[in-house]
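Each in structure tokens, the structures are laid out below.
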Structure 1
């Protein structure tokens, strides 16, 4: 599944389009403009082509790629990854990291099936020490953090910290209910905080926490 890398820098971004929930045209256009490369899981490739976007790579077992879409995508852009023990989004994130990208945005990762949506969240955690992977849906951005994160937004934005295992040394500033060296455990302690300024700062000493940032202002959305 390895691909030749064009030597991207850490600040360049890969956009992955998965075959989950609907992605708004405006959001997709903005994220496409920000990304250096766009990668589609094979089930999402046809949807992208219908919107006039040709992905740089299509990743998966390619069983969901219809003949018309296959004819419009260069063979060199098809990354055949038949491993049935892993979902296509998992494979697409791996391809992005192999190409040197350390900033990855995923859209279409949350759909109607809870098992698929929870798996997407699990992938954020699994790759948190290898890349900064953010999941975007509408005005919400979800990330898994193992060290520190600057959250840029607006006063009134909602920020939730969700722990799936104990997370120690959690410090959060710029919010209505700050934390200072706290330990977060599975539960509701970190849910629905509110930003009091344009920037909030999060640091943790050990563990991994899932951060959900819901933008309250349209212009602040990704």
Structure 2
């Protein structure tokens, strides 16, 4: 059966509809263009989390193969904070997060942009650190430079990753090939959407001892 392909205008309208549908996004000042499956987001939002949420919304739309996020964060009025206040709030947020080894992470703030550095054992800890600071008042961007240095002994977990794919309702495991080389994992094959690719990468990073993931997955709706 021949697959139905959306036109650029249809894909653009679908992404706009998804942005307007989500209550955590103010889509009034976000622009969307589409070209051969590639979505470009432009405009301004009042908080960094809305910028991230816009990408997540676009990823969920069938037919999207890639996203260029050119949305700018413009913080106005009472929401503004100086760098010292943001740094103190970020350090406190990391301290209060159960998932984050705060003593292994340093925070640098410049013009509202937060940079996280250090090393942790797991990818979920790196992700949790980023989530802890991106919601803070005054943050205009987050650079996550935390590295993964697993303390657990590496074992070949190829079959465990493949089993995780089979358990996930959003992943078609027969289309994905998993290869391991010590603590590096390579994914190849095809997925139906950006969202499916995100799920596959998330499941792979959850495996113990994984230090790097090479993403060779292509989007084939």
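Just so it is clear, none of the values below were taken in a lab; they were calculated from the coordinates. Remember, it's a predicted structure, so these values are computed and weren't measured experimentally. Cβ atoms are built from the backbone, for glycine too; each structure is taken alone.
Before moving on, here are some points about what is shown:
- Sorting 1, 2 by mean count of other Cβ atoms within 10 Å over residues 111-118 from high to low puts 2 first, with the largest value.
- For FRET efficiency 1/(1 + (r/R0)^6) of positions 55 and 191 (r between Cβ atoms, R0 = 30 Å, to 0.05) computed as 0.25, the structure of 1, 2 it came from: 1
- Answer label among 1, 2 for the case where helix-only ellipticity at 222 nm (-39500 (n - 2.57) for each DSSP H run of 4 or more, over all residues; to 500), calculated from the coordinates, equals -6500: 1
- Source structure (of 1, 2) for distance in nm of label points 7 Å out along Cα→Cβ at positions 47 and 151, computed value 3.4: 2
- Computing distance in nm of label points 7 Å out along Cα→Cβ at positions 15 and 103 across structures 1, 2 gives 1.4 for structure 1.
- Taking mean count of other Cβ atoms within 10 Å over residues 95-102 as the criterion, the top structure among 1, 2 is 1, with the largest value.
- Of the structures 1, 2, the one that 13.4 was derived from, the read-out being mean projected area of the Cα convex hull in nm²: 2
- Structure responsible for 19, with relative contact order in percent (Cα under 8 Å, 6 or more apart) calculated and labels 1, 2 on offer: 1
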